[in-house]
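Throughout, read-outs are computed from the coordinates displayed, never taken from laboratory work. If you're wondering where the values come from, they're calculated on a predicted model, not measured in any experiment. Cβ atoms are built from the backbone, for glycine too; each structure is taken alone.
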Structure P
Amino acid sequence: MKIAIQGEPGSFSHEAALKLVPDAEILPCALSAEVFAALDSGAADAAAIPIENSLAGSVLEHFDLLLRHDVKVVRETLVRIRHNLIAVAGAKMDEIDRVYSHAVALAQCRRFLAAHPQMKAVAFYDTAGSVKQLVSSNDKQAAAIASRQAAVYYGAEILARDIEDDAENYTRFFLVRRAGEAETDPAANKMSVAFTLEDRPGSLVAALTALSAMGTNFTKIESRPVPGKPWEYIFYVDCQIASIEEGTRTLETLRAHCGMVRELGHYREARSTENAGT
């Protein structure tokens, strides 16, 4: 299976793709929109996309892309984010004066960077991409923050391991397929749904109250603006389900209160204890 990811080989998305499909062929893409375009065109069989980080929050662009394209979420996994200071062979810690990485990764390693004030943090488009350019330039005064897999993939060395501020740092990833090729897992116990509300007072409360009466357990709710319609919102909900039939009843309940309801996928809930990652 060919899986599209946003970012370079060696990225956390690459790691997630291999956790989801161990023998996958990886198709790196520069932009998230290109990931979905590869899926639409058939250049990729599936896509592995980050949807939420336990510290940085949701990847909002990916909610929009899920709704814009005819796709379904078929699996999810959690990757434990372990950041490492990576340099080329022969580099020394006390000679590093620049550290490159994605802005989110830099923000998650503030304490390490504060303890090494000679290292100037420089935002880069991708964690693994920062290692790739570092090895290409062979700059012994620069380093990158990225995964262990990035160091291995590009032949670099790890100078310091697990430098993230918070050990409870996980990113949740979805495996997405074209809707016509997405098979529902009979053991699915979680569902993602997008909906808009009817323009009347209390519509959100009414919808959530109806679901609560069914015993629906929400694990996430997110709102996003509707493009071209100021002050109108699309709501994205993740909820636990006991069966596919319960998921169907949930959708029917929402349709009684909402202007638009779209199921984004049924899948098995990932557990952090089962996805330690590196």
Structure Q
Amino acid sequence: MIKSAEILAARILIVDDQDANVQLLEQLLAQAGYGDVASTMNPAEVCALHRKSHYDLILLDLQMPVMDGFQVIEALKTNESDGYLPVIVLTAQPGHKLKALQAGARDFISKPFDLVEVKTRIRNMLEARLLYKRLEENNQALEQKVQERTAELRESEARYRSLTELASDWYWEQDEEGSFTKVSGPALEMLGIRVDSLLGGAMPAADDGDPQRQLLRDIIAARQPFIDLLFSRTDPDGTRRHYRVSGEPMFNQSCRYTGYRGIGVEITH
């Protein structure tokens, strides 16, 4: 909820080419306890004043020479950064009320002024305006926290990958289709091995008769992690090699499966 003190401290601008109307509104607002009220009889000044002071409410007369209220509203749209135009129009023309709302004004006050109506509409408008500003501030704070948390997660992910690469012969990732998307690690880099297209380079392909092949397929189908799964393969020169591989499934923020990541170590020796 917005406290009464916050509403009374809101910044208000009165725009009317009639001095009597300006004085009446200033007196009314002062009696109601509003302490930050400015005024101008020159509509051409409104945009510059609002850009400088960021008013919480602009009381805008529609019938003015040189530049009417509708033109002021259109001009205000060009420099209103928060997307909320805090304007109540002042008009004696019933047909102008709907037109002003369609142009972007938030409310209207009829002339001649009904003092109770004026105070009520101004207070309601300010409460809505301040609630909107608070929501925007909360959204910005939340966005900042999300950005900070995202940066922390990325840093943690980088440390995780660095440590896993140091603790293993290679680090690997594959997508939901089973295609390898990342292969790196000290062993690969020290030996200068290139894994073109990343086929078969991260997780060594098991021999057809190896029962671990079917076990791995079952684990991946169930989206389960696996630790120290043993593989064997025979190189073209007849050398028999043995590997130990661990991995875990990856999911995005929507809990959709996106693939696996893990580490591998050659244990032939």
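A few remarks follow.
- Entry that produces 2.9 once distance in nm of label points 7 Å out along Cα→Cβ at positions 7 and 183 is calculated, selected from P, Q: P
- Taking FRET efficiency 1/(1 + (r/R0)^6) of positions 151 and 255 (r between Cβ atoms, R0 = 25 Å, to 0.05) as the criterion, the largest value within structures P, Q is that of Q.
- Structures P, Q were shown, and relative contact order in percent (Cα under 8 Å, 6 or more apart) at 24 was computed from P.
- Origin of the value 2.16, where Cα Rg over 2.2 N^0.38 Å, for residues 63-214 alone was derived from one of P, Q: Q
- Identity of the structure behind 0.95 (criterion: FRET efficiency 1/(1 + (r/R0)^6) of positions 47 and 247 (r between Cβ atoms, R0 = 35 Å, to 0.05), calculated), options P, Q: P
- Answer label among P, Q for the case where distance in nm of label points 7 Å out along Cα→Cβ at positions 55 and 223, calculated from the coordinates, equals 2.9: P
- Each of structures P, Q was scored by Kirkwood radius over Cα pairs in Å; the highest score is held by Q.
- Test item: helix-only ellipticity at 222 nm (-39500 (n - 2.57) for each DSSP H run of 4 or more, over all residues; to 500) calculated as -14000, pick one of P, Q: Q
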